[in-house]
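**Q** Each structure below appears as C-alpha cells.
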Structure P
C-alpha cells in the first residue's frame, strides 16, 4: 500500500476517534448531567474525596457498561468509515484520456 494512503488513513482514524470521544462525552453530560465513567474521571473523584476525607462514590455498573458499549460502537464505526473514506479518496485514479 502507498505510504501516503497509509498515513492518511491513520490520521483520519485518529481524528475520527478524537471527534467521536468529544461527541460522546458531551452527549453523556447532556443526558446524565455528570462526567463520563472513565478511569480518569474515577481517579479524579477519588483524589478529591481523599482531600475531603470522604469515600469516593463509584459509578453504577449499568452506567459503566452503557458507556463501554456506546463508546465501542460509535468509535469503531467512525474509525471504519474514516479509513474507508480516506482510502477511497486517495485511491482514485484519473480516467484515461480516450479522445
Structure Q
C-alpha cells in the first residue's frame, strides 16, 4: 500500500489511465477485427470503408499516446496491403473470366 499522498494519487491516476487505455485499445481491436472479417468475406467495398475506420481508430490511439505513432502507421500499412492484395486477386479472377 502507498504511504504518502503523492504515491496514493499516482496509484489512483495510474489505474484510471490503465482503464482508459484499455478502452481505446479495445476500440482499435474491434475496428481491425471488423475490417479483417470483411476481407475474409471478400466484400471489398465494405472492407475499404472499414479500412478508413480502422485507420482512424489507430490514429486516435496514437494521438492519445496509447500506441506509438510508428506502430499505428505500420499497422495501417499492413491493413492496406491486405486490401490491395485482395483487390488484385479479384481483378485477376475477373480477367480470367472475361
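**Q** Which one of P, Q has helix-only ellipticity at 222 nm (-39500 (n - 2.57) for each DSSP H run of 4 or more, over all residues; to 500), as calculated from the coordinates, equal to -26500?
**A** Source structure for this number: P.
**Q** Computing relative contact order in percent (Cα under 8 Å, 6 or more apart) for each of P, Q, which one ends up highest?
**A** Comparing P, Q, the top value of relative contact order in percent (Cα under 8 Å, 6 or more apart) belongs to P.
**Q** Also, I was wondering about something else. Among the shown structures P, Q, from which was the value 2.6 of distance in nm of label points 7 Å out along Cα→Cβ at positions 60 and 76 calculated?
**A** Here the read-out was taken from P.
**Q** If mean count of other Cβ atoms within 10 Å over residues 4-11 is computed to be 13.9, which of P, Q is the source? Present the calculation step by step, with values, prior to reporting the outcome.
**A** Working: P: 13.9; Q: 10.4.
Of the structures listed, the value fits P.
**Q** Sticking with this one: Assign the value -0.34, -0.84, -0.88, -0.96, calculated as log10 I(q)/I(0) by the Debye sum over Cα atoms at q = 0.14, 0.25, 0.26, 0.28 Å⁻¹, for residues 36-83 alone, to the correct structure from P, Q.
**A** Source structure for this number: Q.
**Q** Looking at structures P, Q, which one was mean count of other Cβ atoms within 10 Å over residues 12-19 calculated from, given that it came out as 10.2? Spell out each step's value before the answer.
**A** Working: P: 16.1; Q: 10.2.
For mean count of other Cβ atoms within 10 Å over residues 12-19, the value 10.2 is produced by structure Q.
No value in this document is a laboratory result; all are computed from the given coordinates. Keep in mind it's a predicted model, so treat the numbers as computed, not measured. Cβ atoms are built from the backbone, for glycine too; each structure is taken alone.
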